[in-house]
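Peer 1: Down below are the structures I want you to see.
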Structure I
Amino acid sequence: MLSREDNLLLTQVGPGTPGGETLRRYWMPICPAAEITAEKPKRRVRMLGEDLVLFRDKGGRFGLLPEHCPHRHASLYFGFVEEDGLRCAYHGWKFDVAGTCVEQPFEPADSPLRKEACRRAYPVELLAGILFAYLGPDPAPLLPRWETLVRTDGLRNIIVLPVHRCNWLQAQENSSDPVHTYYLHSHMFKELGKFGGDAAYYYRPIESYDFELCKEPTWTGVRKIRTYGGDRPEREVGHPAIFPNILLNPQGKRIATHWRVPMDDTHTYIIWCEFTPSDDRREMVQADRDIPIDYVPDGLLADGERDLTSFPTQDQMAWETQGPVFDRSTELLGRSDRGIVMFRNLLRQQIEAVRAGKEPAGVIRDPRLNQIISFTLSQGQAELAKKQLAPVK
């Protein structure tokens, strides 16, 4: 278990908090790019405790600005999108995608307020139909080119989950839990009379489970590995929980990357990108606008009951019913929770690294390392890296 003080250290995400400053060193997905259209060129964004406005000006450039105008703090979300920026609906001050105040109607042309009004804009990049933002200090690192986003020998789709009413770490810790799949998913489906497919895969007896801390040049994380018995024995390749907020989920041919984006301390935005290779590994053309997007319904029903008929809504129930911010000072950890402890150690270490002015793990600045990031694990890397983690007390 953790102390209450350590629990706050690992779960707080707002500006100026140790955890929030660490998470700001990484690119975070905002939303599918298809949600920004000519008819609806702007949307509100809540990320890492900040209220922001995402917009695309009429020149096609994306911008991400603080929501409130510096003048009288009216919301820029209700502003007017123009060729070169976003104009506040209250008094007409206009800001470009770089946050520069380019117009101040009714003020002198040489007013010093023009410079003071400039906003901190956050860079936005588009990759594989998803818009990503970086909220950290300059210079921004490279947006990681995960293989699920950039491979061309197959097709991808995007899945958006409902906003989860809980802290991001509750979702991310689940990625290092190897045994919850048996009851939360497989047994649940059996009880509901919906058994088959992935539910049957996870209903095999788990003979053993292992954990590896992986340190690669472009990513760091904790990989859980299950060994199944029964009539279909198998040792899995493993599912890495990639620091800070990603799960890689290989399912047969398909590979899925899950992001758990902290909106604030008690709400999490979750988006997946799934990639399915072609049977013969041939190149396939798929424009961003042609990537299918599915939206998972909220698992919390109007009467307080839960829809438990899908993997995502089963997870949502487990994570949300832990509370808005799980109090880890009251938990009872077992042997199967060792991967969770490893991930917490990793998070604590990276928070301390940022506090010391260092760059945290997995930040990429060398373009030569960012052509395509594969998740093939190096032999011997895990054991070496494991020794570098001190245990959580």
Structure II
Amino acid sequence: MAEPLKNHFNADVPRRLADAISKVWPPFPSRVFLMEVADGFDVLELMDRGRHIARVLRRHLPNAYPEAIDVLLRSAAERPAGTPSAGGMATFFYLPHVCFVAEFGLDHFHESMQAQYELTQRFTAEFSIRPFLERHERDTLALLRTWARDPNLHVRRLVSEGTRPRLPWAGLLRRFQQDPSPVLDLLERLKDDPELYVRRSVANSLNDIGKDHPELLVDVARRWMDGASADRKALVRHALRSLVKEGHSGALKVLGFGREADVAIESVSITPKRVKKGGKVLVVLAVRSTARRRQRVLVDLRVHFVKAKGKASPKVFKLKTLDLDAGAKVVCRKTVSIADLTTRQHYPGRHVVDVLVNGRTVPIGAFTVTP
């Protein structure tokens, strides 16, 4: 199992933070700050560590919020190695900064929004901007419409990522779950962004919207596909991924898989039939066209993983998108890991396996996970 992210956000972070603040504001009581941060720090999860540091900072920075956030921003003048899009944990150094804005800056809109503009270029303000969308919706949306044309890609990505109705690690934006039209207005401005980093965020936001409003997402996708560039087509495909996995007919039609495929599933092999936790299962099958004409076929694999209480939860794996000539046959293979992940735990029991062909379910067998 992968090491928890919180282990990388360790005691070195507050030490470096104290050093950075002391350089720009000498009265900062570094020793007391570090003692207070250390109290209970080890038992906290990642986001809670960021909030804990922010709360201790509030006790030791200037009382007036505008002065306090000015100190934090001046201490953040030196950027760490890496960028927000580069991955890794280096930029998480600024997690306490955005937590500080989210928790203590709501009564200081302009100072806080400028801080988030700066911080999102170092880390991400996708979490901290959400309380402002809830309390200052009109003003925040107006500013985001301007930021959607900002020269900095990280600022533009904040526009789509920060307004996602179902952003992971963040609370739901229930207002936008009910009525996503303000979000869609922003996404329209970003759908042809030159940066893949931004377009992937747009697709993820659309995917969120589709979980509450599937027909609305299909309508948007159909409209965006009209005269679309290759980049926008890829964005739409990614946005529709959840609906496609569910076999939604409208989503499949938008992507050109509206007709039921004329195919036969043959030569199925699932090995081994019994596998221990931590092992792997290889699924092999052949897709043979029974049509008299060329056809597009979307083939996915669905495994019904057994959960802790014995019920099954389906997980769809992408296999292939095929352009099959009449009578043609293509072999598909997929290795399914039974090793525990941070996002999925494995339990003993019979795991049913299906193939999805243009959304149609074709049962092909099962394998058993043993204790």
Structure III
Amino acid sequence: MTTYLLHDDALRSNELRHEIAEPVMDPITFIEHAGKRIVVGSDLEAPIFETREDVVDEFWTFGSLGVEELAVDESVPKHIIGAELALRALKKLGVSSVVVPPTFRLTTADHLRSNGIEVNVDPEAWIERLRKKTPWELEGIERAQRAVETAMLTAARMLREAEPTSGERLRYEGEILTAEYIREAMANELLSQGAESEEIIVQSGDACLEGHEIGRGPILPGQSCVIDCFPRDRRTGVYTDMTRTFAPGGASEDLKTLHKHVRTALEIAYDAIKPGATGVYDKIAEHFHAQGFATQLHKTGSEPIKEGFTHALGHGVGLQVHERPYLGRRGDALQEGDVIAVEPGLYIRGIGGVRLEDTVLVTGSGVEHFSDPYPYDLEP
């Protein structure tokens, strides 16, 4: 019989937030044993879980495990009290072996082991648990998705209404349109929709080749503008991830060609995504390679490629914006219920870059979007 153990606060521990749903700020203990889910916390946490029968079967107070005597016992170091309470809860259940994630607190693990508890770190077991999204997580992702689409509308309007200046710049409402200006407007819109993100990628021209560089300075007319926004739903803490590419002032024929190939790649990926699929990245790399672009799959030598299809196809999304499963050269087999961001892209210096990204749910029949997809057009 496997006993799963967490001892942390739910703001730091994604594993704990996934299990208990609530953003508990103080360290508590979560135990899943013999089909029961038990939370051990202070009396202050009791009201939180009185109505959460969907996530917890039993709530034990620290007081029932002797926290008062521990608090005044000077022979017990203060930093050990939480670990000792976790130990007492395990002994009450007759547990001698637990499975914990790699993020488990070392002090707690040491205290348990020194008192006869076998502590087994099993990253894959907890990754599998995190991949199984709960109803409240899926609802949060949908809210975040609707928020990011509204923020993207704000960015597109700014790009569309901006007017060119004599100095190869764009002016919006009297100001030079910059990455910072767009980012601030999007961040404010997200907050009004119950989401948050300050690290919105806004890249213009050859800056689109700079990976996760956030983007700075003026938006250039007639060049690609990649906007990658990955907001967090404030109510649940879960993320979504979305990218669109625009060409304010009109796109060159070369940029239109990149966009066409990336748009086709997105559809190839959606057609290939299903439970058990493992080679979706390879299909996209083969597609781009057939069009004459460099890819990680086809490169020679150890140096990273700087142009072409330079990154993985995507990643899982949940309580982290980047989590398992991975969609790369060592991709994970997809499972029904996975939430993944799919993001093919092409980048050529002198032309710019194109990336299109949506967060989708893997179902038994393929892909399900969290809303009607935001348009993919280059024209903002």
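Peer 1: Please state which of the structures I, II, III yields -10000 when helix-only ellipticity at 222 nm (-39500 (n - 2.57) for each DSSP H run of 4 or more, over all residues; to 500) is computed from it.
Peer 2: III
Peer 1: So Rg and Dmax of the Cα atoms in Å, computed for just one structure, reads 24.3, 77; which one of I, II, III is that? Walk me through the numbers before you get to the answer.
Peer 2: Working: I: 22.2, 80; II: 24.6, 81; III: 24.3, 77.
Label of the source structure: III.
Peer 1: Relative contact order in percent (Cα under 8 Å, 6 or more apart) computed as 10: which structure among I, II, III?
Peer 2: It must be structure II, since only it matches.
Peer 1: Taking FRET efficiency 1/(1 + (r/R0)^6) of positions 23 and 271 (r between Cβ atoms, R0 = 41 Å, to 0.05) from the coordinates of each of I, II, III, which one would give 1.00?
Peer 2: Traced to structure I.
Values quoted throughout were computed directly from the atomic coordinates according to the rules given, and no laboratory measurement underlies them. Quantities reported herein were computed from a predicted structural model and do not represent experimental measurements. Cβ atoms are built from the backbone, for glycine too; each structure is taken alone.
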